[in-house]
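Structures given as structure tokens follow.
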Structure P
């Protein structure tokens, strides 16, 4: 008779299928499977089948990059298409210090290894240099200016090559920053470290004499050094060369080391004759606090970027190519937006516009911009120019009235805290905080309602905001794009701003709009508030607004000051749709800190007022108070 086909891994169904199969046999047609010891044997067979089927399913899943769950398997599958996951990244700081009273030496060398001890988040971290730094001694003083130090400890690992063995050169540490790895090869009779070998990512322009090595992640987040075979790269042991291998690298705490800005010197400095200098008390000046530290690339990131890096084939043509390659060049990138010049208004043909959100911070430094653009040249198509623009953040804020049953909660403030914490957790989801992110209104309502069973409902309104950085005391024009349609209020007032001052006006002024319902455009006006609280127009035609494009243009203004620090004017608008999208180069950020959460008793749900006469609906409006945009 044919075997039964199993369609799932349910234990009970497997057991039932075995019984049905046995009953089909004439010798067991009247057998009592439930009340005999035969039932134990059937359970054993069912368990064995269940476990075997489960293991087989897991093995098959681990054979594909999309479905694999174990890091070792994901890394192995990514390796098959030439992708090397990013290691931890040491947080980097820049410091300056001087050492005086140096005699009998023209130079001073800061030895590689421990340099400083810094403090971040109430924890002490060590900072090291992966290489020696030599400066000239002038008038007995050596000044080490703007030197880079990396959070972590410099370690060294030595290998002895034996051509008769099938050797693997594995660094037995899972916390290294591979960008600080330096590999040297020498003969056993030579002194010093030997000749430095270079890390490569592909074998283009590599010949049999190239002193190179490759790096790959292996089990337990460790890394293996792979040398050439005599065809692609110089082979170890040729001409009695390459018997001792030295690998220097920094072991780091990753992103935990970010934020250190107070450093105490702990390094060693030597003269040109290698004599140790008594440095005494050294004052360290912090040029740049430690930043850009990161943890090892997570599994989800490997699954996302490995196939895209493979499809890019070391050339930047499509937006996906740029996204994958920039992530390799600049591991600190959290999200990347790529816009072709032909999509701009007006178009810029032959250019590619990049916007990068770093993991720690808002803007990419000018130094990193130059380095990224320089590294992109080897991947880009001839005739295409790349530009990196500063991040444009589109903030989403909410005004929410949260109704609760007071018979189920004793402390409304604690319930409000729970709501805020839940919203913060949602703000960190994959839907938001990225280019192309989407604020999903229905999910936010559901998130609030599901915070606690005491919450009966919520009324929530959505606002969008851009922070305009103005040029103070300069006549300038401004264009602010929101990438989302604006709600057209027939009475105006869809656009609001925080306070600022303009030339010729001593009072604080604000921005508002007056719509043209036919054309879906409008005028931007500037007004002030007089002593009686009335709005007085200062400039009627100060700009235009396009409600369809979600675009505001301010005519020439000489702004002298702003109520917010750093010359920032917050411009707020109400979107036509409650679902907000971070379009093109706009980075979507759900700003909980400037959202309004108001807790209201639901007198109907609690039974305090069954007729509903005391039930109030909460609505929010925006107004101006003490030069600030407030939500009432």
Structure Q
């Protein structure tokens, strides 16, 4: 019997029986729409897992109380904004943090029971918390609490101390119980790239992410998460409106211009209520001063907010993994290639590995560069059928330098999975998720491992998280099309396809021959009913790059799963299987997009042929 401490969210539709009695069909339709467009996506984006779904309610587990409360408030706000009419859907939500019993995919125990009882005490459209949840999130979120007292609830011996929670309104004095612990809050908007070269955007994004990370180390300051802040990237926003939307007191915006060996950064800290400048500065420096400049910006913001930077916080801010500016710049460049979906292009992955090798020559102690090198080597070996290093040595080197580096544990999990060591893979990905559940690389790895095991709900949760963390990530959005289709959620399939298309079109506007983007984009077009346009993309891409087998694989997914053209899908796959790597073969065996053709004699023959070819190659390599 496995026990663990977890946050449980219990949600229930208010007056469900009465709504069903008055309008059964309409109620079911509105509830389904809410779950598809609001409840399920919010749960996935906040890292939750639904382990029980009732007709009018759901039970969800979260790794942290903060994520559970943030998700609950987001669901209630979105439901309130979306619903109109005389019979709207409304939830009561309760959250508890407690010990539970895990049996398979289900969870039991007092921790679950208390969440359900607290949910019944929540106001209509509101959220109620146990005291333990309140104590865990107070001071970490821009919200206010109200003590609603101790309650004796069914089947629970001890009284339960309950609090209601709401997002703090701008200008509203928080309740006395929360006032002493409430933090100042800030959102760091993505700094604009003002360099002459649009490709320098990786650098401005990196600066923005580092400032978010630095300010997050200040205990007296609440900082909006990167994925939330980056939703405003490239948009002209009214700052007070942003502050109201995110419920923060201050907003930091700025720009970066990098040219040769010089960098210019402008930054301004703005009062969210008035729109007035609290602090503003322009820095013109040598590029070698970039680390000191980032420290200076963070410390200036702390000073402007009249906060005290503790010695250990100052020390934490100054730890960046490398002191070498060239290594830092090359790492940002390499990582940008990965997060913008290039892992299916062997030439781009080779470029990432070359960059990382150069980085580690410059600074052999840069653990994140070793981890990214390991990821690239793993992809070349298992996804692209290479014969080089599998990445394990580089991953171990990263962990020797920084045992708490979540990305290194995540790539070890991928390597173990591809090498047929599932138990070790599962252990490593759990370590990675425990160390940094907000990491893009960690969530991508967790998603792929879940996909390979056909655990689609888990894959959805992690792909959704990855997609929310990096706005340029079209690959996770493309994978969600397949995952949602496999679980029969047609509305979510359309949503994922729309996001995929929007993101791939942005990439293709800069690089019209990006095979990975074309593969996912054509899939999205097919789902969205634009089959002719999808076929045009395929035909042009095959003329330009006929030997891009990963791109052909994605085209086959479109043909098999959405156009239902069996012969065309099998024809597209023929050269893919003739050149297929071990990793891609493993993927094809479980890919739900091929369920329609899985029992076809040609598909079975191609699987057998690929297995025989790879076995002979392995024997020859071992001889």
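The numbers here are math on the coordinates, done by the rules we state, and not lab data. Keep in mind that what you see is a predicted model, and the values were worked out from it rather than measured. Cβ atoms are built from the backbone, for glycine too; each structure is taken alone.
-17000 is what came out when helix-only ellipticity at 222 nm (-39500 (n - 2.57) for each DSSP H run of 4 or more, over all residues; to 500) was calculated for one structure; which of P, Q is it? Considering all the candidates, the number was obtained from Q.
To which of P, Q does the computed value 0.35 (FRET efficiency 1/(1 + (r/R0)^6) of positions 328 and 384 (r between Cβ atoms, R0 = 25 Å, to 0.05)) belong?
Working: P: 0.85; Q: 0.35.
Corresponding structure: Q.
One of P, Q was used to compute mean count of other Cβ atoms within 10 Å over residues 64-71, and the answer was 14.0. Which one was it? Structure P accounts for this read-out.
Here the criterion is FRET efficiency 1/(1 + (r/R0)^6) of positions 200 and 440 (r between Cβ atoms, R0 = 41 Å, to 0.05), and among P, Q the highest value is seen for Q. When distance in nm of label points 7 Å out along Cα→Cβ at positions 232 and 528 is computed for each of P, Q, the one that comes out at 7.2 is P. Have a look at P, Q and say which one yields 12 for relative contact order in percent (Cα under 8 Å, 6 or more apart), as calculated. Attributed to the structure labelled P.
Work out which structure the value 315 belongs to, where volume of the Cα convex hull per residue in Å³ was derived from one of P, Q. The value was obtained from structure P.
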